[in-house]
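Bear in mind these aren't lab numbers, they're just calculated from the coordinates by the rules spelled out. In this text the structure is predicted, and so the values were computed from the model without any measurement. Cβ atoms are built from the backbone, for glycine too; each structure is taken alone.
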Structure 1
C-alpha cells in the first residue's frame, strides 16, 4: 500500500546562464560638407544604448547602437570640431533551455573607442563593446513533505535546508527629463562635443510587493566654449521608480542593473548662439533580480516499527546564490603623455572579469583615457589598459566591477598619474542537492521482523551513528533511545558508547 505524502510547491526563477560577451564594431563616415578637413584626431568616446533584448528558442540576443563622438583638430587651425556616428552591434548567447518567454538581463558598455582619419574627409571608428547577459525562466519544484495524518507505526526523519535563490526577474522602462544650469564659473556652451550617461542606482527598499529604487543619472559632457576651448561639465538627475515583484520580502537581496536605451542632451539657446542651460532626456530600463531566502522542509528517511516500510527517494537540486560584501580598491597607474599642461577629463571603464582555471583568482581589465592640453596649447588624449586582480572563494564565483565617479588624473613626470576607485562585487553560486523521500510503500502483510526480538537490547554505538540510525536498526524510536539513555534529542553518539535500546511496543 502506498502512503500519501504532503506536498509543497516552490516557485522560483531558474537561472539558465550568465555569459560574458565582447565584440568590436567598425563604422566609417564622411565628414559633413559644412565641416573643415581633418588634420588630426584628438579624442574619441562612445555611449552604448540597447534597442532590443530578445529571447528565442535556444538563443538570447541583445542589439543596439554605440553612439561614438570623434573630436578632431581641423586643417584650417580653427577650434576642435566633432563628428558623431551610430555604430550598430549585436551580441547573442545560446543555450537549449532558452525559450521565448525567458527573462533576460544585460550589462553592457563600451570599453574603448578608437578613431582614425583614413583621409581628411573620412573617419573610421572602432568600438570595443563588453556585455554580460543573464537568462532566467519561471520554474517550480514539488517538495514532498510529511503525511497529513500520523501513523504511530511509521517513523519519519524530518530535515530542512536553507538556500538563497532567484525568485523573480523584472524590468521597468522609464524616462528621466531635467534641465540643468551650468555653474556661474563655467563658460557658456557654444556646442556639445560629446556626452556619456551612467545610471547609478541606490540601495532599494521593498514595501509589500513594491520595490522602490532610486538613483542618479550622471551625464558627463565635453563642450566647446565661445572662445573655442574644450570644457567639461557633469550633470546629475535624480530618479525614483517602483517595480512590482512576486515572492520578495524585506529579507530578500536585489540586484539592480540599469540599462541605457536612449540619451538626448541639448543646449538651451535662450539668446544668441551660446547657452548656460541644458535639457536632458534619458531613456532607461531598470532590471531587477530578486534573490530570496527559502527554508525547505522535507522527509529525509522513514521506516516502520511494526511492518516493512520502503521509502523511495528522488533527487532535487537548486542553485544557491550568495552575494559577498563588496570590497573597494584604488587603481593607480600612469598614462603615457608628455608636455601635459592641463587635464580636461579622465574617464574609465571596467571590462568583464576573467577567472583562472582553478577559480581562485580573477583579473578585471580597466580602460582609462584622458583628454588634456599640451604645453603648446594643443588638445591631445592619452589612454591605457590596466588590471585589477583579486582572489576568489571557489570556481563557481562570479565577479563584477563598478568604477567610482571620482576618477582622478594629475600631470606627473612620466605622464598622467591616475587614481581610479573600483568596487568589486563577488557572487558565489553553489548547487544544493537534496534527496527527499518522494513515496512510501507499506507492506502490511510483512512483519518488520521483530516478532522474536527481545524487548530490550544493549548495544554499542557504531562509527557515525545517530539516534535515528540506532533506532531504525533496532525498530525503536529516536525518542525512546534518547529518553532511556538520558540523551538530548540532538546528542552526538560516540563510537563504542553503550546504549540501552527498548523496542517499541
Structure 2
C-alpha cells in the first residue's frame, strides 16, 4: 500500500480531486496538506481546545512513500524550492512535482528546470489533461523505484478504468452528498453506473490471475471499494444493495488474511471495518477492525471510532477522546471538528463547542472565498454556523453576535448557486439537481426567521426590514423553482 503526502492549495480543485479520488479508490493512504495552512495555522486550530482536553504529545508522521505536490503558480513553486533546495538526495527522490503549465520554472534560480537531479524534475499539468498528468506521476513512481513493474501495471489498469467510467464523478455523486436522497431517476442512473464500474474492475483482475493474486491488489481493492460505495448509495436511496454485505465482508477478510504486507493489511482492515459499520451495522466488529488501523497517520480510523461511541453508545466523553486524536493527526479535519462541537454541546460545554464549530469556518474559508465549496462542505459549514448562532443566543446571551453568525450561514447557503466546484472538478455540466436538493435540505427560511426575531429583541427595525425583504426574494425564488 502506498502512503502519500499530497500538498496543494486548499482552494485548488483540478487536478487535486482527480488525483485524491484515484489513489483512495485503489487503496493508497493519502494525507492532505495545504500551502495556505502552515504549522502556525494548524496550531491555532488546536489551541482553541480547552485545557482539560485529553491531548497526547504526537510526532508528525513523515515516513511517506511519496511526497506529491501540485504547484499552481510561481509563488508556490518558490515556496517549494526553498523547502527542498538543501534536502538530501535520498529524501528528495520521494518528491514528485505536478506543475501547472502556467508555472515558469525557468525563472526560479533555486532549482534547475531541466536536466537536474531526479528530485527536481516535474510533471506538467495542462487544464483538462488530468489523465495524462496522473499517468506521468505513475511513470515517475516506477522510474524512481517507489513502485515496481507489477504494481505499476496494476495501477495503470486501475487508471484506465477510472477514466473510462469517470469514477471521480461517480464517487462525488454517489457518496459525498448526505443532505438529501436522490429522486428515483437519479438513484437508478447512479446505481447502474456503480454496477458497470465495479463489474469492470472485477472482470479485469479475474482476467489477470483471479482473486487474491498479489499482482492485482489495487484492482481488487478498487472493486471492493466501489461495491461498498455502491451499497451505501442503495441504502440512502432505499433500494436493495448491489452486493450482499456478508459477501463483501468475506472477500475483505480473505484478502486481509492472505496479505503479507502490513500496509495492505491496514487498507483491508479499514474497508472491512466500514463494511461492518455501515452495511452490517455490527459496531463491535467494526470497532475491532478500526483498532487495527489506529496509528500515527490514520485520522479517519479514530474519527470512525468516535462516531461509534457518540451515536451508538451515547458516551460523549469517550467519543471526544477519539475525535481529539483525529484532529491532532489532521488539524484541518472539519467533519471531526463538527463532531467535537456537537459532543461539547451535549455536555453543556457551550464555549468549547463554539470554538470547535468556528474552526470549520477557519478551515473552509479559503474555499468559501474562492467559491469552490462542494455540497458536503456547504452542509457542514451551514450547520456549524447555525450552531454558533444558537450558542451565542441561547447559551451566552450575545444577541448581536448571533445575528452575525446567522448572516454568515445565509452567505454560505447562497454559494449553492455560485460554487464552481463541479466545473473545476472536470464535469461536463453542472449537476443542477444535486445542488437543488442541497438547497432544499438546508432550510435557510429558519435562519431568516431567527434573524427577524433577534432584530425585534435588539429593537433594530432596519435589520428587521432588510431581512424580511431578502426573505421575500428567497421565497419568490423557491416558488419559481419548486412550485
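Supply the structure label, taken from 1, 2, corresponding to distance in nm of label points 7 Å out along Cα→Cβ at positions 247 and 279 with the calculated value 4.4.
Working: 1: 4.4; 2: 1.0.
The value was obtained from structure 1.
Given 60 as the derived value for percent of Cα pairs over 27 Å apart, which of the supplied structures 1, 2 does it correspond to?
2
Taking mean count of other Cβ atoms within 10 Å over residues 215-222 as the criterion, which structure among 1, 2 has the greatest value?
Across 1, 2, mean count of other Cβ atoms within 10 Å over residues 215-222 peaks for 2.
Taking mean count of other Cβ atoms within 10 Å over residues 31-38 as the criterion, which structure among 1, 2 has the greatest value? Don't skip to the answer; put the middle values down first.
Numbers: 1: 13.6; 2: 16.5.
Ranking 1, 2 on mean count of other Cβ atoms within 10 Å over residues 31-38, first place is 2.
Out of 1, 2, choose the structure whose coordinates give Rg and Dmax of the Cα atoms in Å, for residues 159-294 alone equal to 14.8, 44 when calculated.
2
For which of the structures 1, 2 does the calculation of helix-only ellipticity at 222 nm (-39500 (n - 2.57) for each DSSP H run of 4 or more, over all residues; to 500) return -20000?
Label of the originating structure: 2.
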